[in-house]
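Presented below are the structures under discussion, each in the form of C-alpha cells.
None of the figures in this text is laboratory data; all of them are computed from the coordinates on show. Being a predicted model, the structure only gives us computed values, none of them experimental. Cβ atoms are built from the backbone, for glycine too; each structure is taken alone.
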Structure P
Amino acid sequence: MYKEQYRQQFHFSPKEKWMNDPNGLVYYKGEYHLFYQYHPDSMVWGPMHWGHTVSKDLMHWEELPVALYPDELGQIFSGSAVIDRDNTSGLKTSDQEDVMVAIFTHHGEDNEKQSIAYSNDRGRTWTKYEGNPVIENPGIKDFRDPKVFWHESSGKWIMSLACGDEIQFYGSPNLLEWTFLSAFGKEYGAHGGVWECPDLIQLEVEETEEKKWVLIVSINPGGPNGGSVVQYFIGDFNGETFTCDDDKETIKWADYGRDFYAAVTWSNLSEPIWIGWMSNWQYANQVPTDPYRSVMSIPRKLKLRRENEQVKLIQTPIDLSSLYKEPTLVDEHLTVVPTKTKQMNLNELQVLVQAKVEENQASLFTLTLNGEKERLHIEFDRVKQEVRVDRTDSGNVAFSEHFPSIDRMPLSFFKDFTLIVDQSSIELFINDGSSVMTELFYPLEQTYTLEWKAMDGEITFSNVTINEIKSTWK
C-alpha cells in the first residue's frame, strides 16, 4: 500500500477513492487537521463527505474515519473549521477541550446553504447543529465554501462566502447567527468561471512593518493555461468591507501551473500556511491513478513582497530537510555551456533541486526530467521573459485531450529556483517563491536523468543541491 504506480511519497493522498478540495484546515494541540472533499464509494467525484487526516509535522499523515456524511439537507461541500476558544457558540461540553466548529455548505438539489457541526474531542467525533442551516440560500445557485476567522478588532467572526462570481462577507458574534456585511468582486479580477473557496487573511509585507489583507479566490474555469486556478487580491479589510489596492482589471495568479486549486490556510496558526488540491477539473476524474484519485500539494508558507511596485503573494515550501537522504549532489559552482549538456542520474523521482543563478548569458536554459523515450521540459526563456513547462511527451498523456500541454508563466528576472519532484508531480518555486508552477505528469519509465542545457550563451549556478527525499508512508 502507498507504493502504487504514480503515488506521491511525501504528499498527502487518501488510501483509496476520490478526493478534491482541502477543507476545515485547523491546528489544535499539536495536530494539523486536514479535512477534504471525499467520495468513499468511488474513484470519481460523487456525493461529497468530509474525509479527515491529521499530522504533527505536515509531512506524515494519519488517516482518520470520515468526519461528516451527507444527510437530509444535502451533501457536505467545502468549508472551514475554527477553535471557538471563548465558547461564543455555547457548544462546548468538555472541561478539557475547546470546541472545534466546522462551517460547511450543505449542497441540496439546486440549493446551497451554510451549516455547522461541532466536536468536543479534538475532531474525532462530530455532531451537526440542530438549527442547521445557519444561513439560508438567498436565491443564488452557487452559494458555498464558507471560510471563517475571528476578527479581533471588530470582535466578531467573519465569513467569506463564494457567491457566483463575487465574494460576500458575513459577520457573527457566535457562529450561529449571521448578518450580511458586504460583497466584493463583481468588477474585479478574472471572471472566466465560477468563484470558489475564498480565504481572507492578513500577511506581513517582507522587510517592512506593513500588513495587508489578502483575499484568495479559486476560479474554474478561466486559468491562464486552462481550467482551474487560484487568483488573489491585495487590500484592506475593516471588519465590514474589503477594499482592493489594485485596479479593477488587475489579475494576480497564485500559481501558473495547471494543478493547484482550492488552496486555503490553516486556522489557529501563528504562521500562515496553506495547501491546495493538485489537480484540474479539466481532467481530474480521468487521471490514471489507482486505487485513489487526487493528491494535495506541499504545504506552503505565505508572506507578501514588494516587487516592481506591486505587492505579490510569496509561497515557499515547508522545510523538508528532515526527509533528506544524504545529498546526492552538492556543487558550489555549476556552469552550463551550449556545447555540453550536463546530466545527473536520479535514483528515483523523489528529489528536491535547488540552485542560485550567478550569471546568465543564455537565451534559453532548460531543466529536463529525461527518460529514454519521454521527458518533462522546464524552459527558462530570457528573451521571451517566461517559463514554460512542457509535458506533451512526459509519459501517459492520452487519458484526456486537455492534459498534454505547454504551460507558460511570465518571468521578468531569474535569480534562483527550487524544484520539488515526487513521482508524478513537480512544484517549481522561482525567485524565492515569487513565481510558482505546479504540474502533474505520469511517467511510464523507471530510469531518469536530470539534464541541464543552455542555448546561445552560458549560465552559471551556485549552491546547487540535489536531495533525495524519503517516503513518509509507513
Structure Q
Amino acid sequence: MRIYRRLSARGSRWKVVAVSSALVVAVGLPIVLLGTSEANTVEPVRPDSVQPVSGALALPRIPWEGGPAYWDNFEKAQAAGWSDPNFFPIVSWFGNFSSDAEVQYDKSLGINTYSGMWEGTPYHLFADNGVFWIGGKLNDSFADDSANWVGRFLDDEVDGRFTPAQGQAHLQGIVDAIPDDGRFKYANFTQMVVSTDLDQRVAQQYVNGYTDVVSVDMYWYSIPYCDWQPYRDAYLEPVQQSNCRTASSYGKIATGLTRQDAVDGHMQPRWQWVENLNGGPSEAPPTNNINPGQLKGAVVSSIINEARGIAYFNQSLGGSCQTVNAFRQSQVTPEFCGNAQVEAVKEVNAQIHGLASVINTQSYEYSFGVELDTMLKSHDGCAYVFAMIDGSSVPGDRTFMLPSSVHGSSAAVLGEGRTLTIDSAGRFRDTFSEEYSYHVYRVKID
C-alpha cells in the first residue's frame, strides 16, 4: 500500500500521520507522497529487559542513558549544571522573549530551556536569567564560549519532510558541518519513527544515527487521528482506538522511542512533546483543545514511560483557542482562552522539578498489578511509585502490590495530603477518577 503522509509540526506543517489514499481523498486533506513502506521487512527490536538485580530494592533496573551523569559527556551542558540531579530539562518551542520579565515569567511556569527562537534574541537574556538555548548561533551576541548555549538543534521532523535517503543525507550534512564545541546534538521526529509504516532500518537510523538527544511529537488529544475511519494502529506500542485519545498514548510513544533507541546498544535521553492547546494546523478539521487535566496526564504518562525531558508545543494554530505563543499570551492577557492550560503547565512542571532528584534515578523493572502503568524509583531510603491506569482499562480503583523488599506500613500520596494504609501482604488500593489521573506514592523502605 502506498503511504501518504501529511506534513507536520510547527508553523505551517502538521504532524506526520499515515493513512490510505482513499481516506485522504475522502476527507479532502493535502498529501505528499514520500514513497512505499518496507515495514514488514525488518522486525522491530525490543530493548533487552533482563538487567542485573541492583539497588536498594534488589530488583532489575530499566535500561537507561545514565541520568544526570550523561550530561558530563558534553562540556557546555556539564558546565551549565545539567549534571545536577535536581535539574530536569523542560523546553518551550518558539517561546520568544524580549525582556527579563518575560523570561522570569516562563521560569515561573517551570520552563528552563528553549528551542526555536526569533533570530534577534540577545544572548544575555539567556545568561542573565539562567535559562538555556538549544539551536544555532542566533546572532553576533552568541559566541563559542556562551555558557548557556548548551546544544545544537539539527532539524525538525526530517522524517516527514524528505524521502528516507534525502532525510538521512540532510541530517548527515548538518552533523558534518557542526564543530566539536562541547554542545550536544538534538533532533525531533514525527511519530513515523515509532510506527511500522516506516522501514524499521530507516526509523532506527533516524533515531540512532545523528543525535545525542532525540524526541518525537504526536498530539493525541487535539488532532483528528483517533477519530478516523478506518482506524489504523500502526505503532510499535499498540494504541487501541477505544483508548487512543488518552494520556496513555503519549506514554506509548515514549516507550516506542525507547525501543528504537535501544537497537544500537547505546541509550540517549528521549524527550517527549506535549501540546499546550492544539497540535493541529489552522486548516485541520475541528477537534477539542487539550484540557488541563489531560495536559498534566500526558506529561506524567511520558515520564512514567521514561521520557527524560518534556517539550511543549507552545503554539495553537487550529481549534477554538489560537495563539503563536501560549506562555506569552497568558502573561499579558487576563482573559486568554488558554490560561487554564498554562496553569496546568505550571502545576505539573512544579511537580517534576520538585521530584527531579527522584526522577533522575534509574528506574526498577517491576509490575504492581493489572491495569496499571507505573514507574518505580528509590531515593534517600524511600520507594517512589508514579502511577496511572494503562491504555487498555477504564478509570476506577486499582490494587498495588509492593515488591517484597519494601516493608512500609503506609504510602504518602505526594501533593494530595493523603496517606494510604498498606496491609500485611504489602498491598494498598487507590482510585483513578479519570483516564488522565495520576498519583505519586512515597513508601519508606524499612
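Quick check on the output: -7000 is helix-only ellipticity at 222 nm (-39500 (n - 2.57) for each DSSP H run of 4 or more, over all residues; to 500), derived from one of P, Q. Which one produced it?
The read-out comes from structure Q.
Given a value of 2.2 for distance in nm of label points 7 Å out along Cα→Cβ at positions 229 and 429, calculated from one of P, Q, which structure does it belong to? Source structure for this number: P. Computing Rg and Dmax of the Cα atoms in Å gives 22.2, 72 for which of P, Q? Value 22.2, 72 for Rg and Dmax of the Cα atoms in Å corresponds to P out of P, Q. When distance in nm of label points 7 Å out along Cα→Cβ at positions 221 and 237 is compared over structures P, Q, which one is greatest? Checked P, Q; max of distance in nm of label points 7 Å out along Cα→Cβ at positions 221 and 237 sits with P.
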